[in-house]
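So, here come the structures, one by one.
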Structure I
Amino acid sequence: MIEITGLLLGGALIGLGLFGMRYAYQLTRFGEQIDAIGSKQRFSDVEPAEWNVSLSRALSLIVVLTGIVIIILALID
């Protein structure tokens, strides 16, 4: 029998992961802007480091792969 909760959770993880991969730069820049609160640097001058953007993309890919595994397990069960 197909587990509907597994399908929903897997689908949500895939969606969030793809969103994170697509908008990794914007999400990382937003995080850097939050970190800049209280400093003398303006929000418009904040730029994320390339390693931080790459890390965000890699973690989003892991979320997508986890969602795929959950969907496969829900279909097998």
Structure II
Amino acid sequence: MSPKLTEQLQQDLTVITRRELDKIKFVNQNLEHNLQFRFSFEVVGNKELEKIDSYEKLEKKVRRGLETDIVVEYQ
């Protein structure tokens, strides 16, 4: 999001994102269901720029991390 993203801002954004995602509900036949969302972020410093030199590679890395989290959760 920003090359100057502080750890505190990162935590604040995580809290806000979770709060907003919790507001999204699925309604079917007048029944409201809570949904489960996963979100992730990746901190890319100068060292990682050589390995992650495109948005596609960054997206692939984030998706792979989310997939791993889901697999671990359901084991």
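Computed from the coordinates by the stated procedures, all read-outs in this text should not be read as laboratory data. Keep in mind that this is a model prediction, so the values were computed, not measured. Cβ atoms are built from the backbone, for glycine too; each structure is taken alone.
Quick rundown of the values:
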| read-out | value |
| --- | --- |
| Value 15.9, calculated as mean count of other Cβ atoms within 10 Å over residues 25-32, assigned to which of I, II | I |
| If Cα Rg over 2.2 N^0.38 Å is computed and equals 1.41, the structure in I, II | II |
| Origin of the derived value 0.6 (distance in nm of label points 7 Å out along Cα→Cβ at positions 17 and 41; candidates I, II) | II |
| Origin of the value 0.75, where FRET efficiency 1/(1 + (r/R0)^6) of positions 9 and 65 (r between Cβ atoms, R0 = 25 Å, to 0.05) was derived from one of I, II | II |
| Label whose coordinates, when relative contact order in percent (Cα under 8 Å, 6 or more apart) is calculated, return 19 (choices I, II) | II |
| Label whose coordinates, when helix-only ellipticity at 222 nm (-39500 (n - 2.57) for each DSSP H run of 4 or more, over all residues; to 500) is calculated, return -16500 (choices I, II) | II |
